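Asks: Next up: the structures, one after another.
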Structure I
């Protein structure tokens, strides 16, 4: 028997807010032709049928239109979980039903693999109502199968035709939406008559640009992590004897670390993009943290908090060069045939002298992490590298040296945390509940408008939801070529923290005060009911970016 909490009962009754333009009949207003952010000639050649399409914005239609013909839609959850995914699906569901009550929504099970393997379920009203405004992806599950091969596309079209599916919505991050674009191009080239629409998902916050203000789930994840960080800061300020080293999810960009710092004001927050820009070494980072520890100890404060982005180690220039060569070395067929116990020796034998020196300078456990298992995209699995423990260990050694030199006289004891899974399936904040529902509902209107190869976008998100702007952006507009597993491939460009952006500048102007003083903020748990400035607030990042 299934039981649900009182919160879930109350949240099930919450009706997410929609932009005004999506509340009735809509018309699509097209802008000028677009081009990719980089490698325009190459991307155009790869995507001749979906390149150069215009940005679309929806506006209220002047008159009602006839009931739309019946059509079915498929949906896929791809990649890691993010709060609000169920609301994207409920938005699609309600959107297509509002066009024609006979329309059906099919969910492919456990990610893109469900499309290839023909595993699916129809999402009925009863099923949908059980998942509204809830966290997780458990309605149909998610997976990391990459849609790249012709046989996958052909297997997919078989089940899409069998189910009478007119359009497929892929909910995912940059890689998943790149796959959506490849699939849209293939089906368009073959005149298969199946549309493909993407939705921007990732708690990392790195799927954004001038058109995509935020990827869904970022708001909720950061609020969840910030509650935990605030709790630790309160404990830290109570016990006054520990330094807490907190690693935060976000392998390719520091958006989560920066947003959590803006919400909680820790003593130290490292920004990977700044480390790379300043060409800092691991020793530079350790020396900086040790100097903050020593300065606080001089005031009798032998405690503090340090926020560390998950992907920090990849942004240290010397280690970044090492990882790039490791990725190329391990991508070869020869390397893949090497037994695991011989892989370290194989790597050492194939590294340049410069990178070998860096490799051998690292602690043995970190070096082995860099040289062994890769993720499905051929990248180092940085979440497995315990950067928080590595840094605290090195800071302890640095402080011991300072104590011998008479420049430090405090006590140092470290605690370690990694906040990752804790935020991926949290019940969505009001912002994410509304934003995700709008993304899904908007996707239904892109389908009705006959669009393919587009990403559903909602803009003006620091304004009340009524004033949000709904539309679509060609996925090719966001693409460039990048080296993946030794080969150049078309991918959506990741958005890193901009060091000349308002959020970073706000942080940089205040971090010295936060380092020296105890300025902790305790944001508490996500609020669902109450004053709008408490329960409907956006992230600090969005507020600063839009100067609101």
Structure II
């Protein structure tokens, strides 16, 4: 009878030692994991409205967020050495609608230990200042005008605002204009910049009503103003020669558009159609092409194409080295046009601009990547007697040398074995990156040794991507995949982003590298690889 108290005391000591060794305290074993939410704030992270959390927890936890319909939006696993994290509350640049958004915290047995609901009123933008800038060809004699607008606004709401477009609800047949991408956080003062190029805007003393909307079409605010042409957008002048005749061109210098593109980080993809697919400069491309072709009449497609490319060929050749770029630095079309005082770029810059112009004119074109060079391919029905088709029914079009005609192939590119064709057809263009460019490595946890990665998948194309499989796992030198984890994005619309979190266990007794791959229709379209080598014995 005397042994029982001794046994109980011994058992308690063992439990206490085990609890300390496992990173827990005795309270967790008796009362469960504790969690206290210290503070929170609404933020934007990579275009997602998110909630930033500060908390204390006595053990490892899972945290999840749910939208107003009860659907899981985001999740994270947090270990004892961290007391902050953030989770998305909605999809990419999505408006937070009225209703309860739920935060749930789970212990390692997936039991709910904390729950809190958040109800938001949404963004409330108030106008502080307004400016308007006008440009019209030929001194206000044509129907089309370019209108650039800037607003300074304050967000008095409780969620981020993502202005996407401006509309003209009282002007018949008016199309929406484009807003330079931005986000206005709660309590923040920010500038909204937008532009549109279209016809039949009334410049008289009648008020012009505009609406600022997000990409779901929800109106963020309205404003009416009287057209005032005192602020005129400056112009850039170009001149070039085609078939012995000199041509001139005047286009507006839209600094808000140039400033945006020139500051954009370059996405490390080989497919430079990304720089043509971008839709923000669509109105500007329409304006540019309309001005290049204004008053011109061509009997044959070949002559029309040769004339259009002659404009680009006459722009200065500016190499990346001259710009201080150590690596290849592709530019958006508007960057090439506004380079210096007379425009210019190197081979990929001129090819991108040419492809954008010809694509706008309705031609089937592609970017042709060659050894240390890029050109344009054009597919037309007419057979050019002097030239043969270069690849896939595309004729070769050189954009860097003056007076080169459609179909002419410089000698050094006639048999290039490194040719890759990137068509500008209706298709998705998928790329992904890891949050902060890194993965998180965890060892000796209750889940074992594993890697956690947060992945952002973006569709830069002009068609939706369907059934995108994202796989994370460890690859050996022979290419064998270990401990793969996958998720599927059913549909990813153009210019949209999805966030995925995957966890994969580090394999035993094999040397591997960690990779994430994107697969569409059984084909790998993108992959990322860790610099770390993993071994576990």
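Asks: Relative contact order in percent (Cα under 8 Å, 6 or more apart) was computed and gave 24; which structure, I, II, did it come from?
Replies: The correct label is I.
Asks: From I, II, which structure was mean count of other Cβ atoms within 10 Å over residues 339-346 = 11.8 calculated on?
Replies: So the calculation was done on I.
Asks: Given that Rg/Rh (Cα atoms, Kirkwood Rh), derived from a single structure, equals 1.06, which label among I, II identifies that structure?
Replies: Clearly, the read-out refers to II.
Asks: Using the calculated result -4500 for helix-only ellipticity at 222 nm (-39500 (n - 2.57) for each DSSP H run of 4 or more, over all residues; to 500), pick out the matching structure from I, II.
Replies: Numbers: I: -13000; II: -4500.
So the calculation was done on II.
No lab work stands behind these numbers, since they all come straight from the coordinates. On a predicted model such as this, the values are computed, not experimentally measured, just so you know. Cβ atoms are built from the backbone, for glycine too; each structure is taken alone.
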